[in-house]
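Asker: Scrolling down, you'll hit the structures one after another.
Since every read-out is calculated from the coordinates, none of them should be taken as a lab result. Everything numeric in this text was worked out from a predicted model, so none of it was measured. Cβ atoms are built from the backbone, for glycine too; each structure is taken alone.
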Structure 1
C-alpha cells in the first residue's frame, strides 16, 4: 500500500470513530426512508397516567404493546396508574391493559423490555438492581424473563429474581434488557443485559440455555454494578467485554445485531456467536436501541437525538432520521408492518413516526 493510500485509510477510520459517515447513499443518489411525527398517536384515556415508557412491541395486527413503569409515577398520580402493559390499535385508540404482580411468577420490579413473538406469546423482563436507590422499588434483582399469552395468562418463568450467579450461570439472567424470537429454531435470543454482559440463546419452550457469548464472541467477564459506567474512550477495537447489552435483533439471514450501549457500538454475529464486524460512534450516544425496517433493508439505531439508518450488510451508517418534533433516539424502538417507527423514550413518553415513503 502506498503512503498516500495508507494515510487515507487511517483518516477514514478515524473519522468513522468520530461519527463521520462516508456519503455512500447520498452520493449515489439512492433513496432513504422518510418519516414525520404522528401527532395523533396515541389516544390515551384521560383517566390514566403512564409512568416511564420503557419498551414497545408490535403484534401481528400492528397493535402496539407499551411497557411502562407504574412505580415511577408521583404519589398523587398512582391512583390513576395505567397497567404496566397497555395496548393501542393501529389507529391509536386504547384497547386494554394488564400486568403486574400475580400468583406463580415474579413480576419485574423495574419493567424494561417487551416482545411479542411470532407465535403470539408475550415476553418481558426487567432491570432492577437491589442497590440502585430508586424510590418505590423493593431491593431485588430482576434475573428472570416471563412468558404470557396475549390475554395475560401466565405461561412460564425463566430464571428467578435475586438468583444470578454471574455470566457463567446457565439458569438465570441478570437484569435482561431485550429479547428476540426465531421461529425456525424455536430459540429466544436475549440481551443479558445490565448485570451480565452477554447474549444468551435458549429453547423458547423448555428454557434450556443452548449457547452464550460476549463481545467479539469471547467468553463474557463479570463486572456487576448498579451504577451505569459512562465510558469516554471509544477508540477501535474497543473494550473486550460488553458494557450494557441493551437491545438485540436477529435478521432473516441469521445475522445477530447487538446494541452495546455504553461502548457505543453495534456488533454483528452469526447465530452461533461468531463475531463478524462492528460499528462504533464515539461522538454521541449510540446503540441505544435497534429495529429493522419491514424488509430488513435498513437497521435503525438510536444515535444522539435521532435514529441512524444503517446498512445491515456492510454495517455502515447511510442516513439519519430526525424529523421535527421527534422525542429523541429512544430507549427502545420498534417498527410495524407499514414501516412506522415506535419510540419508547422513558421519561419523555412514547411516539410514532409515520413512514412517508422513500426520498432523498
Structure 2
C-alpha cells in the first residue's frame, strides 16, 4: 500500500472503521473512499457495484457490520445474519469483480466454538458448536471469511481475514439495547454517578431533555439503575460476573490491520489470524475497575437470571505476534481513554 493508493473503508463511521481512518491519516495516507449509510446502502448489490465501478478502489477494509451485545443478538438474530451476509457478499464480490489488490475482512472472536480450548487458536474454527446467544452473527462472519478463502483459491484474489477480540474506544455504541458489555458499563456507572450527585442536568442530557424527574428515574430503573430505601444508588448487571473476556483498544486493532495490509498476503497468513491483547479479565473485575475509575460509590447487584454467554473467550495471539505485531495499550490506560471520550461527548 502506497501513500496515494486508493483505499475504501466500508464502515468508516463506526468503532473500527473510524479508527482505521484515523490511523491511516496519521501514517500519511490520503486517498480515501468513504460513504456513510445515507450515501450508500451496502445491502444493495447494484449500489455497491456502482461505487466500485466508478471509484475503482485498490485496497478495501471491510469493517461495516451490524453488531450488538447479548440482548441485541438474542432479540434480532434474523437481522444479524441477513444484514451481515448481504454486506459481506456485496463488498467481497465487488472487490473481486473490479480488481481490488487486497481486501481485509474483519470478523469476530464469536466465530469460535463455545467450548473451544483456551486460549483459542485459529484452527479451533468449526470444531464444535457455537455459543447460541450470538450464533446468527457468528455464522455470518464465518461465511465472510470462508468466502474470502474460496475467492482466493478460485480467482487468485488476495483477501485476508482477521478475528479481533472484544473492542472498545472512540465511536463505541453506548445504546443500552445494542451495546457490548464494556460501553454499557461505562454508561451505567456514569449515570450512577450523576444520580448520586443529583446532577439532573447531566441525566436529562443523557436520558431525555424533555423528561421530568419521575420519568428519568423510570428510564434509569428500566436499565437497572435505581436507589434503595436509604437513597444509595444500585446498579443491576447481567449474569454472575464470573465469565472472563479479553479486551483490545480499537486503536491497537487499527495499527494491527494496517500492518497486516501493508506487509502480508493470504499466502502468508492463511485463512484467518487472531488479533487480541493475549490477556483476559472477569466481567466482575472489569466492573469493579470501571466503578473505581469512574468514581461510582454505589452498590452492584448481579442478576443471575440473565445469561452469561460463553464462560471464557481468550484468543491465542502467537500467530500475529510472530508476524511482528503486539498490542501496546494496557486495559487500564485504554479504559481511561474510553471514559474520557464518553465524558467528552456527553457533558
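Asker: Out of 1, 2, which one gives -14000 for helix-only ellipticity at 222 nm (-39500 (n - 2.57) for each DSSP H run of 4 or more, over all residues; to 500) as computed from the coordinates?
Answerer: Working: 1: -1500; 2: -14000.
Structure 2 accounts for this read-out.
Asker: OK, next. Computing distance in nm of label points 7 Å out along Cα→Cβ at positions 79 and 303 for each of 1, 2, which one ends up highest? Could you put the intermediate results ahead of the total?
Answerer: On the way: 1: 4.8; 2: 1.9.
When distance in nm of label points 7 Å out along Cα→Cβ at positions 79 and 303 is computed for each of 1, 2, structure 1 gives the biggest number.
Asker: Still on this model: If Cα Rg over 2.2 N^0.38 Å computes to 0.96, which of 1, 2 did it come from?
Answerer: Details: 1: 0.96; 2: 1.02.
Label of the originating structure: 1.
Asker: OK, next. Please state which of the structures 1, 2 yields 10, 39, 35, 14, 2 when P(r) over Cα pairs in 10 Å bins from 0, in percent, for residues 55-222 alone is computed from it. Walk me through the intermediate numbers first.
Answerer: Numbers: 1: 10, 39, 35, 14, 2; 2: 9, 30, 28, 18, 11, 4, 0.
The value was obtained from structure 1.
Asker: I have 16 for relative contact order in percent (Cα under 8 Å, 6 or more apart), calculated from one of the structures 1, 2. Which structure is it? Before the final figure, lay out the partial values.
Answerer: Numbers: 1: 16; 2: 19.
The structure behind it is 1.
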